[in-house]
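No lab work stands behind these numbers, since they all come straight from the coordinates. All values reported here derive from a predicted model rather than from experimental measurement. Cβ atoms are built from the backbone, for glycine too; each structure is taken alone.
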Structure 1
Amino acid sequence: MDRGPWDEVPRGLGLVLDHDRGSLPYALLHGEALVVCAAWALGESGVDLVDAVVEWEAFVDAGRDVVLHDALCPMTPPSFIAACLEQARASGSVVVGVRPVTDTVKVLDDDRVGETLDRESLVAVTSPLVVPAHVVAELAACPSSDLAQAVADLAAAGHVVQTVPAPAEGRRVASIEDVRLLDALTTLEG
């Protein structure tokens, strides 16, 4: 039997992050819990799902890339997750999906509201966060389940982090209203 290119590189290992997110990961979207939608997308992207109770040492010992996928980004397309994994492998850098910031962002100085930041220079971290195997090997513990914090920590530790614009359906939800909006955005018209 011929071996395809997918046989040459071990599949990534993936975790769906639902810790510290309240009950929102269990809200329904298209009749499924957000966490189920996120797990499906991760599995369809060519990543082996791993239970969250697995110790970080097992990830390090596996010597594989790790994909962290936020349950609150349930409709991130599998093709986008796979592309982020491929980019991390090709570059050796940590790769994270991001969306544009649309809110007005102000600087706070003690108790005073200061200048408005240029939102064109800002991004909102979404999903996935891909950690290449060589970076996984250097980490004593799993990155933070808060992906923005994980990115900041990895960058502070000297790891190069590349951002990739996520598609609109890859947005992060923060409320039931956001889930309803995502449902409408991702409902196919028949």
Structure 2
Amino acid sequence: MTSEFTTLSDQDRARLLDVANRSIDYGLSTHESLEVNPQDYPEALRAIRASFVTLKLADQLRGCIGHLDAMQPVVCDVAGNAYAAAFRDPRFPPLSPSERDQVAIHLSLLTPSVAIEFDSEADLLAKIRPGKDGLILIEGRRRGTFLPSVWESLPNPRDFVDQLKLKAGLPSNYWSDSLEVMRYESESFAE
């Protein structure tokens, strides 16, 4: 990764997945996110980092919530995002108890985003790094992001950007000199 963040150890990854699982379980019984004390966790999990929690049911998206900007210790971010992905993603009904044992949890820890400088759509397409870059597309108040894992289903840069425009509420053929695109990378892992 290109940031100052180091890759987590297998043990720290397991701890974060455990926090995500416990937050979902806690939410099923209390309808609230699990509160975690960052001081109870190793230094790497107290680092201020942004995360996304993606839930999949039978390899289909079942929820995905996260933050693009680092605002709190990553262990707290994961706990909150796991709860939100299970119960607050507006695209899905809240996770039911019968789905709980079937849902797979995927975590993505993001590096800080940086602007991509470009002067045309062709220039942008030449500068993005398939399989590596997550992108944030911004046009006025419209904004959309795709995690780097989306390259698995949209491996062509043109398709990736066109679908990202649609996600941001723009036509796929939209172009404007005021369009902004930022990139980030992620450390991703799952149960």
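Annotations
- The maximum of distance in nm of label points 7 Å out along Cα→Cβ at positions 102 and 182 over structures 1, 2, that is, the highest value, falls on 2.
- Structure responsible for 11.0, 32, with Rg and Dmax of the Cα atoms in Å, for residues 46-93 alone calculated and labels 1, 2 on offer: 2
- Sorting 1, 2 by FRET efficiency 1/(1 + (r/R0)^6) of positions 62 and 110 (r between Cβ atoms, R0 = 41 Å, to 0.05) from high to low puts 2 first, with the largest value.
- Once distance in nm of label points 7 Å out along Cα→Cβ at positions 86 and 126 is computed for every structure in 1, 2, the highest value turns out to be that of 2.
- Entry that produces 25 once relative contact order in percent (Cα under 8 Å, 6 or more apart) is calculated, selected from 1, 2: 1
- Winner on mean count of other Cβ atoms within 10 Å over residues 22-29 once structures 1, 2 are ranked, highest first: 2
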